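Undergrad: The data blocks that follow each hold one structure.
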Structure 1
C-alpha cells in the first residue's frame with residue numbers, strides 16, 4: 001500500500017507573504033490543502049503585489065515548498081503592458097519548474113489569471129487532474145474600460161481565457177454570476193464548474209488592541225477602504241466620494257489603507273486641495289486586522305461598473321464575520337449587491353455620482369447609531385459559516401485528485 005501524500009502543484013505568481021487579494025487567498029488555500037495531508041509545491045513569484053515591485057523572500061510554510069522567481073523583473077505602470085509582462089514571464093517560469101517537478105504529480109491547482117501557461121501545461125501533464133480557480137475574468141474587466149484599445153484587447157483576452165479554462169478538468173468560480181459567464185461566454189459545461197465564495201481569512205487577534213488608536217480615535221466615525229487598490233476599485237471616484245462625505249459629515253474621518261501606484265496617485269491628488277479628514281496609510285499587519293474591523297464604523301467596497309460577474313471581493317466574508325457594516329458601490333444586479341440584500345449587512349449604491357453616494361452613506365451612518373456590533377456578528381454567523389467555508393472548497397478540489405493508494409507507478413490503477 002502506498003501511504004505517501006498526494007503531491008499537488010499549486011500555480012500562481014501571488015503567494016505568501018503577500019498580505020492581500022489573490023496572494024492572501026492562495027496562501028490560505030495552499031495551507032488548507034497541506035493540512036489535509038497534501039504535499040504542496042507552489043510555483044510563485046517573489047512577493048510583488050500590490051506595489052508591482054518584486055521583493056526577495058525566502059519565507060516558508062509548513063508542508064509547502066515554494067519555488068520562486070521573477071526577482072529582477074520590472075513591471076510597467078500601465079495595466080495592459082504590466083499584465084503582458086506577468087503572463088509572459090510566468091509562462092516560462094511554470095514550464096521550467098514543471099519540467100523538474102512533474103514526476104508523481106497527483107493534481108494541479110491553478111489560480112487564474114495568469115492563464116497563458118494552461119494549454120502547454122495540459123500537454124506536459126497528460127492525465128493529471130487540473131482544477132482552475134477563477135479569481136478574475138480579465139475579459140470582463142478589460143471590456144468594461146473606456147479605452148478603445150482596452151476593449152479591443154478584451155477580445156484577445158477572452159479568446160485566451162477560453163483556451164485556459166477549457167484545459168481544466170474542473171473550474172472553481174467565486175460567484176454564481178462568474179459561473180454563468182464561464183458557461184455563456186466560454187462554453188464551459190455547468191457540470192465542470194463549482195461555485196465557492198471566497199472564504200474567511202481573518203487571523204485571531206485582539207479587537208481591543210491599541211495599535212490603531214491614534215489613527216482611529218473613538219470620538220470619530222471612521223469610514224474605511226482597506227485592501228488592494230486597482231482600476232476595478234474605482235480609486236479616483238472613491239477619493240471624490242470621500243471628499244464629498246467629509247464635507248457633508250464633519251464627524252467623519254475617511255481612511256485608505258493600501259499600497260501601490262494608484263494609492264500614491266490619489267494621495268497626491270488629495271494633497272492638492274483635498275480634504276484633511278482623509279488619511280492614507282500602508283497596509284495593516286495581519287495581527288491588527290481584528291482591531292481595524294472593530295474601529296471601522298463602515299467599510300467601503302467599490303466595484304467598477306459592469307465588472308460584477310468578473311470578480312467577487314475576497315474581503316467581504318471577513319467583514320461579515322466581524323460584523324462590520326458594508327457600503328458597496330456596485331451594479332444593482334451584481335452578486336455583491338444580492339449578498340448584501342440577503343444578509344442585511346449594509347447598503348449598496350450604483351451610478352457615478354460621488355455626492356449621491358455621500359448622501360447615502362450619511363443615511364447609513366445615522367441608521368447605525370446605537371447598533372450593537374456583537375448582535376450584528378451573531379446574526380450573520382450562520383450565513384458566513386454556510387457560504388464562506390474553505391473546507392467545502394478543499395473537499396471539491398481533493399475529490400478531483402486520485403489518492404496515491406489508488407496509484408501504481410504514477411498512474412491510476414485500472
Structure 2
C-alpha cells in the first residue's frame with residue numbers, strides 16, 4: 001500500500017506525526033480528571049457529565065468518512081494543520097466560558113479537531129515508511145490516543161490543584177498551537193512525503209466503496225465496541241474513586257492518568273505480536289475476554305479498593321492491543337490505495353459512535369442501580385467486539401492472495 005520509493009523508514013518524521021496525535025489526544029485526557037471540578041462549578045449532573053465525556057466524538061461518529069475523503073482532496077497536511085488550529089481555539093473558548101452550553105459546544109469542535117488529525121496522519125505515516133515496517137508504523141500510531149490522553153491526565157494531577165480545570169484547558173490550547181508550528185516547519189505531508197491527492201472522481205462512489213467494505217465495517221464495529229467499553233470504565237474512574245472509594249480528587253486524577261498512560265502497552269505489544277506471526281483474531285478475542293474479566297473486577301465490590309485500582313491498570317494496559325491490531329489492518333482492507341484514509345474514517349466513525357453512546361448509557365445505568373450496573377453495558381459490548389473480530393477474520397480470509405492474519 002506504500003507507493004513511496006523509500007529504502008528505509010524515516011522514523012523521525014513518523015515520531016513527529018505520532019507526537020502530533022499526542023497533542024490532539026490531549027483534548028481527551030483533560031476531561032476525566034477535571035470532571036468532578038467541572039460538575040461542581042457548572043452544576044452538571046452525572047448524566048450530563050456522560051454526554052460531556054462523549055460529545056468530543058459526535059462529529060467523528062457522524063462524518064468520519066467524509067472528513068477522511070476531504071483530506072484526500074485538499075491535502076492531509078493542510079487538514080492536519082486546520083485540525084490543530086481548531087482544537088487550540090476550542091480549548092481557549094472552553095477556558096474562558098462560564099456557560100455549560102458553550103463548553104459543550106466547544107467540546108464538539110474539539111471532536112472535529114481530533115477527527116481531522118486522526119484521519120489525515122495515517123496516510124502520511126505510510127508515506128514516510130517502507131512496506132516491511134507497515135505493521136510497526138501503524139501499531140505505533142495506535143499509541144497516539146492513550147499516550148496523549150495519558151500524559152494530559154497526568155499533567156492534570158498537577159494542574160488541577162494549582163490552576164484549576166480552566167488552566168488545563170489553556171494548557172491544551174498552548175500545546176496544540178505549538179504543535180501547529182512544529183508541523184509547519186517540518187516536511188511531513190510535503191513533496192515526496194505527501195500522499196497523492198484524488199484528482200476528480202466521484203465523492204459518492206468513494207464513500208460507498210469505503211463504507212461498504214466488509215473488512216472496513218468489521219474494523220469500525222470492533223473498534224467502536226472496544227472504545228465505548230474502555231471509556232465507560234476509564235472516563236468515570238475518577239468519579240468512582242472519589243464517590244465510592246473516598247479518595248482525594250488529586251489522587252484520583254493521578255491514578256486515572258496512570259491508567260490511561262499504560263494503555264500504550266497493548267498497542268505496542270500488538271504490533272510486535274503481529275510481526276511475529278500471531279493471528280489478528282487471536283489478539284482481538286483474547287483481549288476482549290481479558291477486558292470483560294478486569295472490568296468486572298473494577299465495577300463489582302468484591303475486591304478491596306487497592307486491588308480494584310490494580311485491576312483497572314491491567315484492563316487499560318491490555319485493552320489497547322485491539323486498536324494496535326486494527327490500525328495495522330486498515331491498509332489491508334482499504335478497497336484501493338487511495339482509500340486508506342477513508343477506511344481510517346470508517347474506523348474513526350465506528351470508534352466514535354461507540355464513544356458517543358457508551359458513557360451516557362453507563363451513566364444512566366450507574367444512576368439507576370450503582371456502579372455494578374455498568375457491566376450490563378460493558379460485557380455485551382465487549383462480546384460484540386469479539387464477534388466483529390471474527391467477521392474481520394472472515395473478511396481477511398477472502399482477500400485475494402492473502403491468508404488471514
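Taken together, the values in this text are just the output of simple stated rules run on the coordinates, not laboratory data. All values derive from a computational prediction rather than experimental measurement. Cβ atoms are built from the backbone, for glycine too; each structure is taken alone.
Undergrad: Which one of 1, 2 has relative contact order in percent (Cα under 8 Å, 6 or more apart), as calculated from the coordinates, equal to 28?
TA: 2
Undergrad: Also, I was wondering about something else. Quick one: distance in nm of label points 7 Å out along Cα→Cβ at positions 167 and 215 came out at 4.9 when computed from one of 1, 2, so which one is it? Numbers along the way, then the final one.
TA: Working: 1: 4.0; 2: 4.9.
Going label by label, the one that fits is 2.
Undergrad: Say we calculate FRET efficiency 1/(1 + (r/R0)^6) of positions 119 and 391 (r between Cβ atoms, R0 = 25 Å, to 0.05) for every structure; which of 1, 2 gives the highest result?
TA: On the way: 1: 0.20; 2: 0.65.
With respect to FRET efficiency 1/(1 + (r/R0)^6) of positions 119 and 391 (r between Cβ atoms, R0 = 25 Å, to 0.05), the highest-scoring structure among 1, 2 is 2.
Undergrad: If distance in nm of label points 7 Å out along Cα→Cβ at positions 103 and 247 comes out at 2.2 when worked out from the coordinates, which of 1, 2 was used? Kindly include the intermediate steps, with their values, before the conclusion.
TA: Numbers: 1: 6.9; 2: 2.2.
Among 1, 2, the structure yielding 2.2 for distance in nm of label points 7 Å out along Cα→Cβ at positions 103 and 247 is 2.
Undergrad: With distance in nm of label points 7 Å out along Cα→Cβ at positions 127 and 287 computed per structure, which member of 1, 2 shows the largest figure? Spell out each step's value before the answer.
TA: Details: 1: 4.9; 2: 2.7.
With respect to distance in nm of label points 7 Å out along Cα→Cβ at positions 127 and 287, the highest-scoring structure among 1, 2 is 1.
Undergrad: Comparing 1, 2, where is distance in nm of label points 7 Å out along Cα→Cβ at positions 71 and 223 highest? Don't jump to the answer; show the numbers that get you there.
TA: Working: 1: 4.4; 2: 0.9.
If we compare distance in nm of label points 7 Å out along Cα→Cβ at positions 71 and 223 over 1, 2, the biggest value is for 1.
Undergrad: I would also like to ask the following. Here mean count of other Cβ atoms within 10 Å over residues 31-38 has been calculated and equals 23.6, so which of 1, 2 was it run on? Intermediate results must be reported in sequence, preceding the final value.
TA: Working: 1: 18.0; 2: 23.6.
This figure was derived from 2.
Undergrad: On Kirkwood radius over Cα pairs in Å, which of the structures labelled 1, 2 is highest? Intermediate values should be presented prior to the final figure.
TA: On the way: 1: 22.3; 2: 20.8.
Going through 1, 2 one by one, Kirkwood radius over Cα pairs in Å is largest in 1.
Undergrad: State the single structure among 1, 2 that was used to calculate helix-only ellipticity at 222 nm (-39500 (n - 2.57) for each DSSP H run of 4 or more, over all residues; to 500), giving -12500.
TA: On the way: 1: -12500; 2: -26500.
The read-out comes from structure 1.
Undergrad: For structures 1, 2, which has the highest computed value of mean count of other Cβ atoms within 10 Å over residues 239-246?
TA: Numbers: 1: 23.5; 2: 17.1.
Sorting by mean count of other Cβ atoms within 10 Å over residues 239-246 in descending order puts 1 first.
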